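Multiple structures follow.
Since every read-out is calculated from the coordinates, none of them should be taken as a lab result. As the structure is a prediction and not an experimental result, all values here were calculated from the model. Cβ atoms are built from the backbone, for glycine too; each structure is taken alone.
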Structure I
């Protein structure tokens with residue numbers, strides 16, 4: 001059973017519809033017990049890092065997610081804000097702590113300094129660089145993005161896919177049982193569904 005963690009920060013229903021389309025057994029919950037009983041976890045999110053951090057830490061959910069991911073080693077997929085929250089810190093909203101699962105920080109997209117508009121919205125090619133999450137997907141496939149912040153990795157052992165929007169930024173990550181996409185696979189048509197299927201089928 002996959003549990004979609006619902007922090008009340010958007011795109012939960014579209015992820016659930018995508019999993020239902022793929023025939024994947026899943027539930028949507030903010031409950032610690034449900035998260036503890038899951039086989040795999042998905043953390044979607046659209047919105048503000050500061051507010052998401054506040055909700056996770058004040059509810060105790062941050063500790064539960066870390067236990068399940070880092071101790072129980074359950075496969076985990078973060079989508080958009082859900083990927084960013086894996087980092088140590090995020091500067092949005094004045095700065096706040098992430099989950100500290102991936103040694104990284106989240107900053108405003110450097111693309112702005114290259115003259116690109118923010119938020120970055122639309123379809124852009126992703127260079128997957130051999131990541132298992134992209135199995136069966138051609139390199140330079142376009143996926144759908146909506147974001148103004150990017151994850152900057154401090155841990156060079158983390159596998160990463162890249163996208164270029166004025167400058168290269170991290171489009172996806174993978175380390176051990178943990179993966180994440182800055183883009184929205186649930187809104188990226190057929191090959192986005194393939195990303196989700198790869199996660200569903202992933203044996204770690």
Structure II
């Protein structure tokens with residue numbers, strides 16, 4: 001099987017995340033996508049995240065009714081900072097030997113891959129699917145090759161979807177008492193309002 005892996009803080013999960021998962025599934029003929037909410041990402045140590053239980057619950061609400069989407073809590077269960085290479089290694093032990101993993105990330109994250117832990121080892125376990133991010137130029141694979149030789153054939157560069165939604169924008173709109181209608185799935189919006197998340 002061909003399995004997508006979509007990690008993130010999902011603080012909160014929004015319609016852009018869903019569009020990315022759906023578009024990637026269609027374009028790469030994936031059998032499903034595993035969503036992995038982060039515990040404490042090592043590159044976001046200065047960011048205060050909503051409690052894990054809220055982010056997890058919102059994610060379940062967002063993908064409810066999509067049988068090809070599942071959630072894994074392996075990063076939330078791991079103590080300390082979570083590194084993608086450790087997560088993919090753990091997933092590789094859970095899937096069949098012949099299954100292919102496709103780790104989905106943004107153009108901006110791919111450009112920073114040399115800063116990640118053991119990027120060369122990561123590429124031995126999965127392919128990378130890089131999707132556009134607003135305001136970010138396409139990654140230069142030639143430059144990445146200098147830091148991580150052999151990366152080019154392991155990367156799928158997507159030209160869409162181009163999503164103009166960010167979790168940062170949603171949190172800011174909530175803090176300013178502005179509507180987030182159409183930016184998040186309706187059940188997620190109700191959950192945020194019920195639990196007064198992201199309010200000042």
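Tell me which structure, out of I, II, gives -11000 once helix-only ellipticity at 222 nm (-39500 (n - 2.57) for each DSSP H run of 4 or more, over all residues; to 500) is calculated. Derived from the structure labelled II. I have 1.6 for distance in nm of label points 7 Å out along Cα→Cβ at positions 10 and 50, calculated from one of the structures I, II. Which structure is it? Label of the source structure: I. From I, II, which structure was Cα extents along the principal axes in Å, for residues 66-185 alone = 42, 40, 22 calculated on? Clearly, the read-out refers to I.
One of I, II was used to calculate distance in nm of label points 7 Å out along Cα→Cβ at positions 34 and 154, giving 1.7; which? It was calculated from structure II. Structures I, II were shown, and distance in nm of label points 7 Å out along Cα→Cβ at positions 18 and 74 at 2.6 was computed from II.
Can you say which of I, II returns 0.93 when Cα Rg over 2.2 N^0.38 Å is computed? Matching structure: I. Tell me which structure, out of I, II, gives 25 once relative contact order in percent (Cα under 8 Å, 6 or more apart) is calculated. The read-out was computed on structure II.
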